[in-house]
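Trainee: Below: a set of structures, written as structure tokens.
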Structure I
Amino acid sequence: MVFVKGNRSPDSWHNLCGRGGNTILNIRRAVSSDSEVLTSIAARSEASWGFDATFMNEFEKIYKVSEEFITSNSIFAAEEDGAVVGFYALVTKGIEATLEFMYIEPSKIGKGLGRMLWNHMISHCQECDIEVIQLVCGSEPKKFYLKMGAVSVGEVDSLVIQGRKVSKLSFSIMRR
């Protein structure tokens, strides 16, 4: 069984269908010193989809989670036994947000952590009066986002590989 403790109140404890043992996950705001670990998680997670070295070299140049980015945006990290195992990052502008990052350690994919981060993100957006989340993603994680309720709104050019198209998705936040 996995128990999740949010960073706001005792009401944010969630019981996820865990796979063996009891583990406590905590979601907290990321701090600037998390920069390297978040960048590493993003790279390992992206690499788990089987991309070649050329793609990954470009990815790591473009998708670095800088200290400045962390202090300027809404970024939350999920910890398991004190180690960061996933995170998401929102860039907000008025009532809209862009999901810039949502990455999980490859060994944790498929175990409920993505859903837990997604649900935390939706709660955070509701508290901040954000009405729409926009995101782009490759075909690999697209299934997850569609399952969470996002809808496809088109395609855009990849920042990593010229000529590659990635999906653009949108998610409307329900008011509480």
Structure II
Amino acid sequence: MKKIFALATAGLAIFFCESAAAQISIAKYPKQISCETGFIGELPVPQATSACAGEIHTTRNETLASGGCMGVLIVSYIFADDCGNTAEAEQYVTLKDTEQPQLIDLPDDIHIQKSDPVPADPGIRSWDNSNKEFPVIMTETTEGRVITRTWSSTDDCGNTVTASQRIYRD
């Protein structure tokens, strides 16, 4: 263990470390986690302690790797104390997405005259919490005087959203 000696003079504190094998210890922590994309900031952070006086400084780095529908976030921690000791920890966070995408600019149901042309498809778009746009498929069916347009979109994780518009021909 390193022994720390402090010398205080004229308001200045100087720390000396006597060299023996002091280390940083990292408490047990979850190394593999599944997490919704919106909760990444709430991950449990590994806790480190040191026999060295002073603070433990923590550096956090994140790298997104492939795997799963959203990827795996590799979170690396480097702990360093004031005596020059370091220790590292890593977490592997499988990112989950259970939110369906959102359809943008959906039209309301409308009534048109029988002789009026049917309005064109308004070109609905779909966005997801991954901040990506996804393809939208539109189907159109007619039953009597009612035209039903249905739009659907599926994100990379298999979450699907569906919405419809009815066009009534009076």
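Trainee: Given a value of 9, 38, 40, 12, 1 for P(r) over Cα pairs in 10 Å bins from 0, in percent, point me to the structure among I, II it was derived from.
Mentor: Checking each candidate, the match is I.
Trainee: Given 2.2 as the derived value for distance in nm of label points 7 Å out along Cα→Cβ at positions 39 and 55, which of the supplied structures I, II does it correspond to?
Mentor: Going through each structure in turn, the value belongs to I.
Trainee: Also: Of the structures labelled I, II, one was used to calculate helix-only ellipticity at 222 nm (-39500 (n - 2.57) for each DSSP H run of 4 or more, over all residues; to 500), giving -9000. Name it.
Mentor: Answer by label: I.
Trainee: Identify which of structures I, II gives the largest calculated value of mean count of other Cβ atoms within 10 Å over residues 111-118. Numbers along the way, then the final one.
Mentor: Numbers: I: 19.4; II: 9.9.
Top value of mean count of other Cβ atoms within 10 Å over residues 111-118, among I, II, belongs to structure I.
Trainee: Sticking with this one: Say we calculate mean count of other Cβ atoms within 10 Å over residues 79-86 for every structure; which of I, II gives the highest result?
Mentor: The maximum falls on structure II.
FYI, it's all coordinate maths here, none of it is from the lab. Values in this document were obtained by computation on a predicted structure and should not be read as measured data. Cβ atoms are built from the backbone, for glycine too; each structure is taken alone.
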